[in-house]
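In structure tokens below, several structures.
Throughout, read-outs are computed from the coordinates displayed, never taken from laboratory work. All of these numbers come straight from a predicted model, not from anything done at the bench. Cβ atoms are built from the backbone, for glycine too; each structure is taken alone.
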Structure P
């Protein structure tokens, strides 16, 4: 099973080498205003002043540093790509923002971080890279102090049953095993070379049950939207920044968000 980590790490190392200079991530705009968080996740965030925050699967750190912009006292980013963390450190330095970076797989608990954080955060394109969500949740909650919160927003599992053109059902909603593909280009860099990736589809129950079935975890909020803050498909935008699939407007959820607390 660990082979998938090598396959996906090579992919994300390559993407992390390209994404910081892509139009999608717009480095110059970020330097002028270091904020990439959207209304979906910002609506769930508490007051961050004095808070110590861990961002799981931080890529090259734009959302991590956005949490610092919102007032977090201390921000940490965790990712399994050394290239991504190199770029994250360079970005933080260029903005004269203090941050800490941890090289680790998100499903493997880092003992030195256990019980250290007021908030664990994760954002968009996160859980589908793992064959099982329970270890991810176990790691995330292990890092929280009692009373600490997990806040995340991600693309809805319904979105991942569709083909690449978001027109037809091509994949199962439930986790029936690994989905291995070869893709040319990334969501941010069309020039990315053709590489393999391995992903898994997870239904909502796979996401929620590791929280609600655990006696020391409380699901505080779960929400869904029929729009995405990212136009990752041929889209329409009935209102600014709220993208829907052209020809499928409003038919199914595109993003979910949740807040859970460690008791």
Structure Q
């Protein structure tokens, strides 16, 4: 009960600060919460937001699935093969520090102005964090876990499934959480600079005509998407922890 009360107080404080900024700077700079709610209700009731929301969500989901599959696979391979990891990890860390916006013209030339370029730009943002977190989690697996599995006669595939993956669950979830957020960021940035649909496109249109209510409404949608993502990550963490317990229990009982 205390948790819900704390959340309600936090929301109230945010709304109060938002209203104060609106009064201080004026509606030409910051739309009020009431104006934002009205614009959001209008966008939803007329259905004009739905094609843009569907475009952004589909780009994000496809980009995240690609980033997760490739990032987890490469991270697992490089983490388990320590020599390869030591060689390639500094290169990937160096690449991850580069501003991804500088790669967007190249992405546009290769993928064009359609949805594929937004998926590719989201993928570029998300794949490296997922891979690096997975690689780090694979490296931090205690050696005695693997030795115990070999002593118990488990084959390599079973060792990965029942010992290594449960031990890597925290790192994998952290990588997926960060990677999914950055994938969404990449998709929105891609839509802002070269698209005819999407939430980023709506945001740029609102900036061009100084429509603060639409800017705030789109930003609120993105906040709600981020909150939903956080809840899904918490659910994923819970599922991973349960799988970890189930993964260790059969091994300890052999």
Structure R
């Protein structure tokens, strides 16, 4: 790739609109995520960031707009079909199954298992056993990579808030994602664990996974993202490199509260 060529876009969303009652929460917003990138999405509270995330993954059906993922229009697909294509969304409050073990939480994320088909469950026992063995090994390797291997048999509900965040992100890796949407991965997490999460994101990105991240922790966003989009009142305000965003007068006024 020459210097003048940009990486292909993995995610393209345009004209995104969502009303709640008479309020337009997302106002013809657009966003692009290049393949192989770590892209940030910032804005003040109420800017529409999480709503836009929900629209992109079709957790909320848009009133208008188009979403293309990996060259395929996906805004008509249900969320589980989108996830099967490698487009995974996490949540601001980590969603774990508290009464299941950490390992069981990981294994539940595995897609297209032989055991999901009733006939194959009985007639392909050998394949089923092999898959279960491979999935468990994969899950344990991922847990080891995020420092949770020793917690594998513990109830997920016994984890700290930061550990639950790590578990939720690690669980997405069981789906072999191409793009992960992270909603405030640093919220409620101690500084040491934030640094660990950043290190994991950077490593997974080197391994080929792209990220779109909502985050209010500006140090985190500025340190790991190559490009940042800014929303205000549901609309696009600016986008650019971290340095450009830090020095953008409109962003300073609307987001950082400068005079």
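A few notes on this one:
- Test item: distance in nm of label points 7 Å out along Cα→Cβ at positions 155 and 187 calculated as 0.5, pick one of P, Q, R: P
- Looking across P, Q, R, the calculation of percent of Cα pairs over 24 Å apart that yields 48 traces back to P.
- Entry that produces -28000 once helix-only ellipticity at 222 nm (-39500 (n - 2.57) for each DSSP H run of 4 or more, over all residues; to 500) is calculated, selected from P, Q, R: Q
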